[in-house]
Structure 1
Amino acid sequence: MHKQNSFFCLFLIFSLLISCADYKKPSGDYDYPEPILIAGEPSASTIILHARLNAESEQDSIYKGMEGIGFFEISTDSTFDQFYVTKTYEALPKNGYTLKALTGGLIPDQTYFYRLKFGKDDQTLQYSRVAEFKTLPSPEEPEDFSLVMVTGSHYDRFYLGGDFGRGNNTSQGKAAYSGPDAALGYPAHEAILDLSPDVFIGNGDNVYYDHPPFNKALEVPEMRHKWHQQFMLPRYRKLLDHTTTFWLKDDHDHRYDDSDTLATNEKHGPKPTNEEGKKMFLEQIPLSMPEDSTAKTYRTFKAGSLLQVWMLEGRDYRSPNKMEDGPEKTMWGKEQKEWLKETLLSSTAAFKVLITPTPMIGPDDKRKTDNHTNIGGFRYEGQAFFNWIKENKLDQKGFYIFCGDRHWQYHSISQEGIEEFSSGALVDQNSRLGRLPGDPNSTDPEAKITQPFTSPEASGGFLWAKTFKEANEAKLQIKLYDENGKVLYEVTKVQ
């Protein structure tokens, strides 16, 4: 307790020095709509707090933003009897009415409460609701740690159905969600919140710029709208208010289906551009500060001594999808690949989890050329990486892959013995049955992959994992849930 108080006092002094914010509570109630609040990119001592100021009319707030100012107050006590503040930031049209604060000097493995004090100017400030986040455990401590990973949070399929309400037969997802709680958003978010994970990881396809086909987001305001309509859903808002987050992007929240960096695409055209996709992702989620021009979307974090996680970037550095596969074709780029190998070799964690937006083992559809499993895609690079894993015996040192992108859940083992877990799509309406080893229309027609589990029926859901120590052994428990919180599959790994 004494050590924690010391940390708190030191950071309080530091915050007072850097802050020009007024500590007095506002005298009036200005009744602005509640902002979007997200806490992300935690370490044992830092956090990035993100807010988006919404328009004055609640009806229009998912479309329009409010120009203004704001700063965050942070406390270890939900009553804010003692708190410290960040600097004041501006929410402007050029940054999508968002503001971010990077806060340091925090206590490891500690729950913090925060709120935003915001308004159009310093004379009309009011408080937001109170939200919370948790810092990561100290890298040296064998603390229990849990995460939830999702992909495919498809707003339009959830509300319109897998065929976007066109009445056509489709293998992609079910009819539109019609429960009386539809206005609240995805049931899976409620199931996730019930598990109280230490972090929530949005592993790509967090929004879909290219869906529905009759209302694509081609320009920046439309791209922003896709994020706002997601984050304004009541269940999503509640989840973000009570969890700490990491985010990765994939094709649909970069540009469009199977996107690369080429200026234009035969099917989708030139919009959104590669640069717009990269910029929008960093604007809408708490990954880096706006002034950080060197921010990388690939990074690693250590959650105690038992777990280290790597999160990869699969769009920004990729060669054209149509390029002939071989040693020159890359999805990761030279710099990211070197960083990945160097940090994997230096890791002392009992378990090493690679989170990639796209699969590396699969199987996947034979027709695609978008990922490391695909024939004619990026298979050469994927196989070279697997060879390197085997050469360095990392497959015997707690190395596992968690992937997104695929719309079904599975646990697959490559012919080299490397294991991959797919979270599946978050919502039923975006799910489908997967390709099986031996399927002639798959990337594994010779059935070289072993598959302990694949979704028996089309179902939305998510991946949950926890590291802990038991009987002096380090353990990694992995579970695949459906969207209602039912466990469909589980396995425990031991080191």
Structure 2
Amino acid sequence: MEFLQYFSAVLTPASLLFLGIGTIGGLILGATPGLSPTMAVALLIPFTFRMDPAQGLILLGAAYTSSVAGGAVSAILLKIPGAPANIATALDGYEMAKKGQAAKALQMCFVSSAIGGVIGILVLIFLTPLLAAWALGFGPSHLFWIAILGVTIIGTLDARSVVKGLLSGAMGLWIATIGYDSIQGVERFTFTEHLDGGVNVIAALIGLFAIPQIIEMLEGGRTRKTIEVLAVERHSIWASTREVFSKLRALGIGSVVGTIIGLIPGAGGQIAGIVSYDQTRKFSPNRDRFGKGESEGVVAAESANNAMVGPSLVPLLTLSVPGSPTAAVLLGGLLIHGIFPGPDLFSKHAAVAWTFIDSMLIGQILMMVFGLYIARLAARVVLIPPAILAPAILVLAVFGSFAVQHSLSDVFVMLTLGLGMYFLEKVGFSAAPMVLGIILGPIAESNYVQGRIIAEAGDGIFAYFFTGGLNIALIALCLASVAYSVAMEVRQRRLARIEGGAP
């Protein structure tokens, strides 16, 4: 219980000030399309150069936790995920907003994020030594099968058609191959110089979600009605909190999945949110309501992507192996202050390490408090006339795409993908499976190539990828996911025939 004695260092006026600044700044940066948690932390690192190491890490940790939750604001209100980790939140959150439940969705989002985040930090506190060795046991073959598991989920993300969901995901996997192969250096599908660097995930995310929304807003001209949320503004925070706790199945699945995915180096919050959302829907008796404004989907996605924050720091703090891109940036923040993570971190720099971890625990509570306060105000965004809102979103989309790499090519790619997605949506395709394909493609490919190189020096590809308890368990999950997708498609076709009056 060594961590308890360092709470006093977090509760000093200076530390609380930096904790508040990091939390509010993270919420704002996370809600801005294109400014991912990784970028939010990276933007704040220069401000910590002359700060006390513990206080500098408090600022960075608060920004990390709150920016993950902040990305849900734009996902719910505008159907534009602030970061890849919030893709699953947009599936039901935006539908709730269209029904006039924007404030309720935001309130449930921040409560779920805080619960999942606290569970993740507690895992970081109590199980770090044990889980660090377990996380290090994941090799390329295991990460490959985890990526394949995500690919099998793609088909069920599109509630309208499993086949179109799979086709959309396949297009995303193809888009992920554009550019130079990171391992072999081979150039692929670079039809223009703007594609030499490949397709950036953030630019693709913004384009596929934002541009179709902008065009749809402008289609109706000035006569289009806005979403009425005035009645929802009086929605009780306590009622939202009670509803979150009534979704124990979604909270449990989200927290467990987020914790496990967070421990695996390189997996990331986007996989945690999607897998949690998919598993919650499979076990829910209301699975047909997912994708149509089911609050259980928001709870599952947000509890998962915040639950992975704490565990993603386990391999970083104990083994110097970042568990996520944001953790890699935090590693830079540690090194700048002369703190080298490793097995002896908690003996040589115990005060700094435990103060940092304790601040993230308190930061989850602050994030929920500030998030609930701004939920009612943020919900008013949907009352802005489309003629004003659409250009504002376009400006944010262009800014967010350019800011990632300071490249106009990313802006052109974002606009091109967005226009293509607009026409694909007209024929029943969905953006979420395509984005997931773009994210998972490089993970699956790079780990397969690395695994093949290792296998060729050992017992062969089959023995490397298809033997071992963890590989077999992951393969079984992949097959079960495919079987579920097929059964779901058959069920949808049968219901369609019944509703159409066919025998």
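Work out the source of 28.0 here, i.e. which of 1, 2 gives that when mean count of other Cβ atoms within 10 Å over residues 111-118 is computed. Of the options listed, only 2 reproduces it.
Quick one: relative contact order in percent (Cα under 8 Å, 6 or more apart) came out at 14 when computed from one of 1, 2, so which one is it?
The correct label is 1.
Computing distance in nm of label points 7 Å out along Cα→Cβ at positions 151 and 279 across structures 1, 2 gives 2.1 for structure 2. Of the structures labelled 1, 2, which one yields 36, 27, 21 when semi-axes √(5λ) of the Cα gyration tensor in Å is computed from its coordinates? Source structure: 1. Each of the structures 1, 2 was assessed by mean count of other Cβ atoms within 10 Å over residues 47-54; the largest value belongs to 1. I have 1.00 for FRET efficiency 1/(1 + (r/R0)^6) of positions 359 and 431 (r between Cβ atoms, R0 = 30 Å, to 0.05), calculated from one of the structures 1, 2. Which structure is it? Checking each candidate, the match is 1. Among the shown structures 1, 2, from which was the value -5500 of helix-only ellipticity at 222 nm (-39500 (n - 2.57) for each DSSP H run of 4 or more, over all residues; to 500) calculated? Going through each structure in turn, the value belongs to 1.
For the read-out distance in nm of label points 7 Å out along Cα→Cβ at positions 351 and 367, a value of 3.6 was computed from one structure; give its label from 1, 2.
Details: 1: 3.6; 2: 2.8.
Derived from the structure labelled 1.
Bear in mind these aren't lab numbers, they're just calculated from the coordinates by the rules spelled out. This is a predicted model, so every value here is computed, not measured. Cβ atoms are built from the backbone, for glycine too; each structure is taken alone.
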